[in-house]
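Next up, some structures in structure tokens.
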Structure I
């Protein structure tokens, strides 16, 4: 730790539904882990107790806490990927996983790693992400219900009432999904910046309203300071290399240390784009011809789309496949 940090206070917070496990280190002295209620009153009490904080991104359980800490003066807040915290714990030789252990690990992370200040998204972006994630959850349930209904319909051993109830539940889920999608569109239309991004995303081949909602729900909450490569890293689509000496070299794989929902939202647009956009189709075919497996090539298309979205939203320009794949564009026009 640098001398400038000799008087700093480092805090790690493990968040659960009911409690906050808080580990604090000041003047090289690690204090006993304290517990605070994960409520507005508990957040207020915690604000009087800490200075520099590291929290795992744990969805809605940590969101209110992060907003409360960010609003407080004099608190440096970092929110990190849970997988990074787990890897850091393994590097320390930590084998157990409890709230108290996790809080101490996050405290050490805050002390030893460079802090990345957390910037809260806009209220409209947070609401949009909440609604689109609810749509995704209900869509997964609908897929499962359809599979169960198909099995029940094909079975002669089950009573007809089972298939009828499953079909009725499908219609109920579809109604809820449509209601939430209308709410997502309402949120977007009430915010000029979100509406602009929504329109631009839909200029991309393979991105219609459904995909645009899921993509925007995840992209809108990202800080404006991130570049395209950081978007790729956030999605977990960056390649992970494993090389040692001259004899050990594994095939690069996706890191997947990122937002799995964003990866899922990119999959279908990439699949459609390689069929209908000549530039991305040429890019995909060239990768396959060079020995890439189809899924590897599709992941590369997903990365290309993320780069395109970043430029489109930053420059306020519609999709342009020729600029995204200039070498392919030359062959397309020849």
Structure II
């Protein structure tokens, strides 16, 4: 029989260390993704009340998301309105389980709030794990054809009266930005409850028009405006624009920035339109589960059944992947402080004396 010599102590120690490392490796210590999600419930916390646009997109995703996730978990939507979705954002960031079973459907403003706002929030948007965004929003300016200015360029010299909601809303903040960064002569009348009320004010000729209302569905809401040629589309408050408005030759806001810094500040403020319906995970979700959810999100967004449901509900889809959105948010939070401060100051409305 061959002689068996005892292993040196150092070799025994090395083997034990190697075995311990193998046992502790992610492949052995964590359940496979499919096994984890099977039988689980994944909650989507929508940062608005039921029936609104964000809720509609959240429920659209929920109907088709589960079948694309390994293990096919049940998807449940819960509404958590409050503070411009900062309540839901704070919950996802600080309270929700960090295992892949909690997703936030939040406002773009909640992502930019720590950069551009003064109110304290409980979340750090650049630390979220981004699943992706379901669509992009293109805000625009329009006014009556009998307004003093016939184009945005003319509004640099002639006063145009715009209806708006209040500070913090796009109809108030975006025209203020164009005043400060492009030299527009907008007089902003605040206090309207929403776009419907602003539209009625335009029809009654209380105001000339508005800036900061989304283009999606605009022609459906006001078909008679276009039939009677009551209004003109004058500016796209967007980084890249909408195909329909581009075809009309409606210019982009950034074309009117007076300096490179002005244009960079505009791009920061308008970037929220690029990720119109963002979905996020809390920091700390295991990487393999986060990646599986990201893949499932994009698979759901290209699912013919989801696309059919979106068309029936007149919902735009322009999905942005989680990795691309993560990169975009990181770039925004890495902007020079001077650009961030310029963007923040640009949304302060200073009425002409």
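Values quoted throughout were computed directly from the atomic coordinates according to the rules given, and no laboratory measurement underlies them. What you are looking at is a predicted structure, and each value in this text was computed from that prediction instead of being measured. Cβ atoms are built from the backbone, for glycine too; each structure is taken alone.
Across the set I, II, FRET efficiency 1/(1 + (r/R0)^6) of positions 46 and 214 (r between Cβ atoms, R0 = 25 Å, to 0.05) reaches its highest value in structure II. Could you figure out which one of I, II the value 23.5, 75 for Rg and Dmax of the Cα atoms in Å was computed from? Only one of I, II returns 23.5, 75 for Rg and Dmax of the Cα atoms in Å, namely I.
Structures I, II were shown, and relative contact order in percent (Cα under 8 Å, 6 or more apart) at 24 was computed from II. For the read-out distance in nm of label points 7 Å out along Cα→Cβ at positions 86 and 198, a value of 2.2 was computed from one structure; give its label from I, II. Traced to structure II. Structures I, II were compared on distance in nm of label points 7 Å out along Cα→Cβ at positions 190 and 278, and the highest value belongs to I.
Going by FRET efficiency 1/(1 + (r/R0)^6) of positions 78 and 262 (r between Cβ atoms, R0 = 30 Å, to 0.05), which of structures I, II comes out largest? Looking at the calculated values, the largest one is I. To which of I, II does the computed value 4.6 (distance in nm of label points 7 Å out along Cα→Cβ at positions 118 and 302) belong? Clearly, the read-out refers to II. Thinking of I, II, which structure, once helix-only ellipticity at 222 nm (-39500 (n - 2.57) for each DSSP H run of 4 or more, over all residues; to 500) is computed, gives back -12000? Value -12000 for helix-only ellipticity at 222 nm (-39500 (n - 2.57) for each DSSP H run of 4 or more, over all residues; to 500) corresponds to II out of I, II.
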